[in-house]
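Structures for review follow.
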Structure 1
Amino acid sequence: MSVFLVGGGFRDGSEEAVYGGFVSEAVARAASAHRSATEAAERAARIVVLTVREDAHPGHGNTLASVVQNVAGDRPVEVTTTVVAEGEPMPASALDGADGILVGGGLTPAYLSAFAPLAARIRREVETGVPYLGFSAGAMIAPDRALLGGWLIGGIEVVAQDAAEDLDELTIEEGLGLIDVTVDVHAVQWGNLSRAIAAVDSGAVDEVIAIDEATVLAVGSGPLRASGAGTVWAVTKDDRGVLVRSMR
């Protein structure tokens with residue numbers, strides 16, 4: 001199964017391109033989890049939408065849940081939401097019975113704090129065929145080495161302070177371990193592509209995938225697949241300097 005990385009944001013007309021693959025894999029996972037065709041036909045795929053917010057208002061996560069449900073159409077999909085407040089852990093029970101795991105957006109350091117205790121569990125779920133979709137912060141915490149935020153490197157500005165995630169210096173920490181490439185989001189819309197370039201140039205990480213809003217990069221057993229309204233930017237370095245390639 002695949003790990004889907006979404007650069008945040010919404011744009012009308014892009015929903016199928018961004019979320020369709022994830023929903024299809026969740027439906028396939030639900031069907032394969034049952035021995036008989038009758039059982040598979042009767043059971044809806046359970047997609048869990050997990051969010052971390054400043055306050056744990058139950059309405060948070062509804063936008064993502066609605067998008068996923070709309071993309072599912074007539075396919076048998078049940079979408080549930082779990083919201084925790086910043087500083088609180090995501091309960092392990094939120095993953096129970098999941099055929100698809102969608103981790104939403106917000107303050108990235110708070111997301112890592114909430115999900116770090118579940119990292120091994122999430123990796124096992126993905127390894128056994130449950131697709132993961134990270135939206136914004138959910139995408140940033142997915143890698144082995146997660147870029148949590150920051151607007152300075154060595155005290156030098158590399159991105160607007162508004163994109164800093166309440167951090168000053170560029171901060172890289174151990175993530176969920178689902179992929180081996182560091183991720184940044186809102187690449188063009190927030191100017192975070194410059195932070196990705198500076199992170200690679202400084203040697204903080206070897207490579208960054210920076211993803212535009214309403215755009216997804218699917219990482220699975222086959223080739224990388226980018227789709228949606230924007231661009232996926234691959235930032236690497238060699239003896240010529242920092243290289244930036246676009247993926248469409």
Structure 2
Amino acid sequence: MSAEPVSQGPNLIQGPGTSLAQWQASERLARVPTITHRQLVPTGQRLVVVAPHPDDEVLGCAGILAGMQGREADVLLIAVTDGEASHPQSRHWTPTRLRQQRPKESMRALACMGLDVTALDWQRLGLPDSGVAGQEALLIERLMALIRPHDRVITTWRLDGHCDHEATGRATACAVAQQGACLIEVPVWAWHWARPDDARIPWARAHKYRLEPQVLAQKRQAIAAHVSQVSPEGQAPAVLSRETLERLLQPFELVFL
């Protein structure tokens with residue numbers, strides 16, 4: 001576990017954020033070395049994905065998950081919350097409806113990635129959306145019961161700039177360390193607030209997992225399956241804006257090891 005700060009502080013997800021063009025021009029990002037699927041999830045080891053909300057597993061590591069085709073029995077997906085607080089002012093997407101809808105969207109999304117979703121072990125923990133930090137001790141306890149030694153565990157980066165992402169990252173890092181597993185962190189909202197050569201990004205731990213064009217196209221379809229998150233409602237914009245999706249659909253997935 002690294003000695004990074006506990007949190008980035010206030011909400012950093014404001015305004016349009018850093019553009020895709022700015023990231024594509026980043027010399028620091030261009031120098032990040034690549035990593036293979038075999039290096040990330042060696043044969044015989046289990047992949048555990050701990051997602052704060054039912055879409056983060058697709059946004060952050062859909063391509064890595066796609067590489068588990070034929071090895072679905074070695075995949076454990078953990079949804080920390082049901083994502084019920086994504087539309088706080090909506091009459092259509094009420095918390096009750098979202099609790100039912102968002103897990104279904106995740107199932108459809110992973111099917112788009114070519115995975116046999118009936119063979120996946122999926123655990124829904126039901127912690128409060130936007131309130132994971134208040135349940136961090138409980139989350140560590142729940143994860144300790146699910147994570148095994150030598151698991152390869154992917155979760156959101158502890159400094160991602162979203163309260164649930166950071167709390168989930170911290171809890172997962174703690175459980176992974178105690179269980180003797182391997183922690184792999186992925187940025188989701190950091191693409192929004194960070195600058196192309198931002199010193200807050202742990203570049204020394206960064207690796208790129210390359211996505212073939214077909215896999216990238218599947219990831220695009222998988223994200224589109226999250227209808228509640230990508231569709232505007234009346235005058236309200238979509239939760240995931242076009243700019244956000246552009247940044248998340250680069251031909252690689254960034255991981256911190």
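Please treat every number below as a calculation from the coordinates, not as lab data. Note that the structure is predicted; figures quoted are calculated from it, not measured. Cβ atoms are built from the backbone, for glycine too; each structure is taken alone.
Which structure, out of 1, 2, was distance in nm of label points 7 Å out along Cα→Cβ at positions 171 and 219 calculated from, if the result is 2.1? Traced to structure 1.
Tell me which of 1, 2 gives -10500 when you compute helix-only ellipticity at 222 nm (-39500 (n - 2.57) for each DSSP H run of 4 or more, over all residues; to 500). Before the final figure, lay out the partial values.
Values: 1: -8000; 2: -10500.
Among 1, 2, the structure yielding -10500 for helix-only ellipticity at 222 nm (-39500 (n - 2.57) for each DSSP H run of 4 or more, over all residues; to 500) is 2.
Looking across 1, 2, the calculation of relative contact order in percent (Cα under 8 Å, 6 or more apart) that yields 22 traces back to 1.
Ranked on mean count of other Cβ atoms within 10 Å over residues 155-162, which label among 1, 2 comes first with the largest value?
On the way: 1: 13.4; 2: 27.5.
Across 1, 2, mean count of other Cβ atoms within 10 Å over residues 155-162 peaks for 2.
Each of 1, 2 could give volume of the Cα convex hull per residue in Å³, for residues 107-234 alone, but the derived value 94 comes from 1. For distance in nm of label points 7 Å out along Cα→Cβ at positions 27 and 51, the highest value in the series 1, 2 is held by structure 2. Have a look at 1, 2 and say which one yields 2.7 for distance in nm of label points 7 Å out along Cα→Cβ at positions 43 and 147, as calculated. For distance in nm of label points 7 Å out along Cα→Cβ at positions 43 and 147, the value 2.7 is produced by structure 2.
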